[in-house]
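Engineer: See the structures that follow.
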Structure 1
Amino acid sequence: MFKATTSTQDPMILQLVPIVTQACEILREEYQHYCAGDAFDVERKADHSPVTQADYRSNNYITQALATISDLPLLSEEADNMPRQAWQRFWLLDPLDGTKEFLHKRPEFTINLSLVDGSQTIFAVLAIPCEQRIYFCPEDGMPLKLETDTGQWFEYIADETEKNIQIGLSQSAQHKPEYAEYLQDLATLTNFGVLKAGSAYKFCMMLEDRVDIYPRFHPTCEWDTSAGQCFIERIGGGLVDFKGRPFVYNQRETLLNAGFIAFKNTKMKTLALQALELMQKRH
């Protein structure tokens with residue numbers, strides 16, 4: 001949960017606020033045009049996933065704006081292959097995470113931006129354009145939230161109140177049997193509710209105490225998880241593969257991730273991995 005606080009003095013965050021705010025405005029404008037039925041370009045990538053004019057417009061703006069405040073290289077979902085293996089420190093960007101949500105007229109898409117140093121994410125931004133909300137995970141300290149319509153800042157504080165456990169699932173999870181199996185095994189351990197949402201929106205919902213465990217059995221890429229992992233590790237949670245190992249970044253030839261389990265705290269980690277173990281024993 002978050003409590004109101006005064007404006008941050010973190011210089012990197014202050015430089016990024018106008019950039020991310022404008023990128024959000026670009027995506028909100030594109031989304032409004034799309035929902036209104038205006039002419040709108042949608043292409044298919046080699047993996048058949050969609051990419052739209054909104055992806056490209058957001059990517060172009062953020063790429064150019066970041067270059068005015070940072071000399072570090074940028075690896076983006078919508079950019080050509082880069083010589084990234086030689087990079088020690090770089091920005092990692094998904095300019096529109098949740099293109100499918102966007103195209104289904106669900107306002108759950110996000111902007112994901114993170115700073116990777118070696119194999120670790122040390123700074124991150126998650127923005128929800130349609131909610132006019134930006135989350136920042138500074139290099140030191142707890143996550144911050146900015147409501148751009150009011151200019152109000154908030155700081156994360158842990159909520160120790162006992163609540164019903166909520167499982168975050170992707171909208172497409174209902175079509176994949178692994179999720180039903182996992183929930184069946186989890187149900188033998190605890191009661192829970194389910195929140196379905198797209199993209200990195202689920203990581204934001206972890207920060208808002210609306211999601212406790214987020215299982216993912218179908219692929220993602222490094223720009224899908226880097227920012228979210230930074231946030232949830234900072235608040236005492238984590239994101240691990242099915243052997244319990246935290247994701248690392250820019251260490252492999254591929255940028256594709258295998259499945260993962262994300263959890264808000266150590267108690268949720270225990271539950272989440274127990275359910276996974278039960279599921280794996282049946283295979």
Structure 2
Amino acid sequence: MTNIEHDYINLVSDCLRATDKKDRTGTGTRSLFGCTIRHDMKLGFPLLHGKKVFYKKAIHELLWILNGRTDMKYLRDNGVNYWDADYERSGRTDGTLGPVYGKQWRSFNGHDQLLNVVETIKHNPSSRRIILSAWAPHEMDDMVLPPCHYGFQVYINNGKLSLMWQQRSADVFLGLPYDIAMYGLLLEMLAKGAGLKPGELIGQLGDCHLYNNHIVQAVEYLYRERNLFELPKLKLKKGIYKPERPHYPADLVIPTYDDIKITNYNPQPAISAPLSVGK
């Protein structure tokens with residue numbers, strides 16, 4: 001059984017030994033290409049123990065995406081501030097991030113991809129086509145930032161639902177722990193909505209990098225004591241599912257924040273690190 005923190009420790013260690021690479025922000029990185037991380041969901045919810053992850057932000061960002069939203073207001077109202085710098089840099093004044101994740105998940109050229117995923121899970125669970133993509137070249141210029149995690153695939157076997165997401169760019173120290181939590185929650189929501197057990201969470205990462213101003217923090221993380229076997233627990237009141245019409249007006253039932261509860265999370269303190277953004 002693979003534990004996410006074990007794989008994350010190895011990834012941070014590998015990045016520290018990697019070669020230097022220039023990047024869009026001008027900060028500089030140590031970068032690897034083509035990494036995989038895995039987590040068996042029956043071990044617990046995939047939040048790091050060696051440093052605190054402010055998981056409420058990941059929950060709100062996922063709910064924002066699932067509901068097809070692209071506005072800054074919801075994010076700011078719920079303390080999700082890591083989009084602020086990119087929004088300011090973009091020069092946009094309409095209060096949105098452009099046609100980013102929520103638009104592509106729920107209306108990709110008019111197609112509700114998330115609805116298709118849910119329906120295929122229910123009616124054709126053995127399909128090898130349970131895929132969602134947020135990579136929309138025709139709308140990329142209108143986005144504040146092209147998708148970092150650009151798609152996922154669902155795999156169902158022996159009553160278990162597994163999920164593998166693809167990511168072109170992984171900010172290993174700051175961003176990746178939130179991506180892990182977000183896709184772990186999505187896996188759980190899809191599984192519960194379909195009446196399946198959670199299986200394995202897998203991340204396929206392209207450019208995996210540590211920014212040069214995260215090196216000291218990464219070393220501190222590696223030297224910390226941690227408990228690899230004391231993972232938090234997730235309690236979901238409901239998952240994502242398509243309701244039987246005409247009793248419900250929506251195409252999909254999406255959990256709310258109050259439907260989600262994480263318990264037994266007792267990590268080491270957070271490690272502060274600066275956010276790198278483009279100019």
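Derivation of every value follows stated rules applied to the coordinates shown; laboratory data play no part. These numbers come from a predicted model, not from an experiment. Cβ atoms are built from the backbone, for glycine too; each structure is taken alone.
Engineer: From which structure (1, 2) was P(r) over Cα pairs in 10 Å bins from 0, in percent, for residues 11-82 alone calculated, if the value obtained is 17, 44, 29, 9, 0?
Structural biologist: Structure 1 accounts for this read-out.
Engineer: Supply the structure label, taken from 1, 2, corresponding to relative contact order in percent (Cα under 8 Å, 6 or more apart) with the calculated value 27.
Structural biologist: 2
Engineer: Which of the displayed structures (1, 2) returns the greatest value of FRET efficiency 1/(1 + (r/R0)^6) of positions 19 and 75 (r between Cβ atoms, R0 = 25 Å, to 0.05) on calculation?
Structural biologist: Across 1, 2, FRET efficiency 1/(1 + (r/R0)^6) of positions 19 and 75 (r between Cβ atoms, R0 = 25 Å, to 0.05) peaks for 1.
Engineer: Suppose you compute mean count of other Cβ atoms within 10 Å over residues 35-42 for every structure in 1, 2: which one lands on 18.5?
Structural biologist: Computing mean count of other Cβ atoms within 10 Å over residues 35-42 on every structure in 1, 2 gives 18.5 only for 2.
Engineer: While we're here: Which structure, out of 1, 2, was distance in nm of label points 7 Å out along Cα→Cβ at positions 123 and 219 derived from, given a value of 5.7?
Structural biologist: Checking each candidate, the match is 2.
Engineer: Comparing 1, 2, where is Rg/Rh (Cα atoms, Kirkwood Rh), for residues 147-242 alone highest?
Structural biologist: 2
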